[in-house]
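Asks: Each in structure tokens, the structures are laid out below.
Please treat every number below as a calculation from the coordinates, not as lab data. These figures come from a predicted structure and were not determined experimentally. Cβ atoms are built from the backbone, for glycine too; each structure is taken alone.
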Structure 1
Amino acid sequence: EISRPGLAVLVGVTHTDTAQTAQRLARKVCDLRILRDPDGSASGTGRADEASALDAGAAVLVVSQFTLYGDTRKGRRPSWVDAAPGPVAEPLVDAFAAAVADLGLEVARGRFGADMAVDLVNDGPFTLVLEA
């Protein structure tokens, strides 16, 4: 749980992902200038729409989400063959969360493999898909 504005990051892992992928994506997520900065002071740009999570000191909620790799092109049931199995995915989700924390941001975690109810308020038009 995060109790202040921040990012909810749903992390899907596929078979070709590595620890380096997790590091690179963590840095990318934290550097994206997608947060509001009302007076432009956090980013140093003076623009209200250009703060990164690092600029703003935002909290980050990291939740593993294997369904991001669901394939619905055939039939009526999703295929999960593109999603990495738990023993491969869990350490990479952990590596992603650790990389975000290493950058100095507060990180909250979902529980890997758990059936969870995740509530979030999507404030603004930003829902992005990032891939390595």
Structure 2
Amino acid sequence: MARFSASDVPVALLTGLDPEKERIIEMATIITDEQLELVAEGPVIAIHQSDELLDAMDEWCTRTHGESGLTKRVQESDISEFEAERQTIEFLKKHVEKGQSPLCGNSIGQDRRFLVKYMPELEDFFHYRNLDV
């Protein structure tokens, strides 16, 4: 049975969607079957980032992530990007083989740019194809 990994990687929007300047602040992963029926839910991880980075977010991110409580969760988190990457890979290994599942999600090409920069082992775990939904 084919399985797909759907990942959502909200990023801190500082001056835009530039992985050279912004960082991942939260990620969540699910596994679905070929009918997109849920197979498993992975961890939802708030990733600690510096106050300097969070203070530099644009108005939309500051308002949206502040109102949702994400900014506070990021500030209180002790999980690094490396640890979030490790936890996500461990979850994926239980459900899909390395290189077999495309990365799936909304505007996933943008998320993948951040994975290449900040979580290269996780990016390498996925098939090279994307499934943008």
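Asks: Given a value of 100 for volume of the Cα convex hull per residue in Å³, point me to the structure among 1, 2 it was derived from.
Replies: Comparing all candidates, it corresponds to 2.
Asks: Supply the structure label, taken from 1, 2, corresponding to mean count of other Cβ atoms within 10 Å over residues 95-102 with the calculated value 20.0.
Replies: Checking each candidate, the match is 1.
Asks: Name the one structure among 1, 2 that relative contact order in percent (Cα under 8 Å, 6 or more apart) of 32 was derived from.
Replies: The value was obtained from structure 1.
Asks: Figure out for me which of the structures 1, 2 the number -11000 belongs to, where helix-only ellipticity at 222 nm (-39500 (n - 2.57) for each DSSP H run of 4 or more, over all residues; to 500) was derived from the coordinates.
Replies: Source structure for this number: 2.
Asks: So if we calculate FRET efficiency 1/(1 + (r/R0)^6) of positions 55 and 103 (r between Cβ atoms, R0 = 30 Å, to 0.05) for every structure here (1, 2), which label has the highest result?
Replies: Between 1, 2, the highest calculated value is found for 1.
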